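Alright, structures below, take your time with them.
Each value in this text was obtained by applying a stated rule to the coordinates, not by laboratory testing. None of the values given here were measured: they were computed from a predicted structure.
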Structure P
Amino acid sequence: MKRGDLYRVYRGSRYDPKDRRVFLVVGRQALIDSAFSSVICAPVYSKYGEIDTQVEIGVEEGMKHDSAVYCDELISIPKSLLTDYIGSMSAAKMTEVNAALRIALDC
């Protein structure tokens, strides 16, 4: 598992209308490689707008259709749930994600 990987995760949440959702691993690699049991992720949604904290992704990243990473909705997910790997972000896309995270976190 590495920063920039995309995984489909079964959520089963009453707050999310979908049973499965794609998440992008955005936490730092040192923590991902550690014994810590969870990683920080950003959800991916198929509906998106012109918001600077959303990064558009698509088939090139392993998605079935155009979507966007929502950097304003970070969540910690247990590593044990990140088993359905679907793709990885390019270096250029991760640069966009990093910029969106800086805006979302006001850093």
Structure Q
Amino acid sequence: MEKSCPHCAAGAGTRTKERTPEEVKKLMNRLNRIEGQIRGIKGMVERSAYCPDILVQCSAVTAAMNAFNRELLAAHIRGCVASDIRNGDESTLDELVMTIQKLMR
């Protein structure tokens, strides 16, 4: 089934979403910060840092990833899901439920 959302496209079995340059920049900035946090944790392991100190940093990465996921999920709901529902395609709700279930594992 082809998605009705004007921001989503299906082609060759792969769905894509067009994002504004501002959206891409905001998401990439978050991911770059998370990547930096991961590099910091790797360095801590290499330097034999105290376990609780590493765990605190891991917790910060988890919180940062959760914030990234919330932002991306909100954009998906406001854009793709809302558009599909307005266009009568409620199958998007099933996909949304499955996605949320995966995020909550």
Structure R
Amino acid sequence: MIYVFVLLMTLLGSLGAFFFKKSTERMDGIFSLLKIPNFYVGGVLYVAGALMNVVLLRYMDYTVLYPMSAIAYIWSLLISNRFLGERITGKKVAGIGLVCLGVVLLTR
């Protein structure tokens, strides 16, 4: 069950970053972000993911949980492909695969 929360934590962080990215589409300057709703949505999601991370640290070793946050790379790849039209390339998949392999090795 705890791994479901890890997946949720990483998804929240990735969605937060996605909404930050979306907020830059209408950005004229750094202070213009304060007028863009996506900026606040991204902030709430990002903070929610960070708070989940803090809570999860109570139940998992830091040396396990922190590397598992690399799952966010998978979410980011999928979200950017689906909603931003970014291409999934072999290099991106290979890089994320190697990072995930490292996470598996660390958690065993």
At a computed 40, 15, 12 (Cα extents along the principal axes in Å, for residues 30-69 alone), which of P, Q, R = R
query = Out of P, Q, R, which structure matches -25500 when helix-only ellipticity at 222 nm (-39500 (n - 2.57) for each DSSP H run of 4 or more, over all residues; to 500) is calculated?
reply = R
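Once percent of Cα pairs over 22 Å apart is calculated for all of P, Q, R, which comes out largest?
Details: P: 24; Q: 47; R: 40.
With respect to percent of Cα pairs over 22 Å apart, the highest-scoring structure among P, Q, R is Q.
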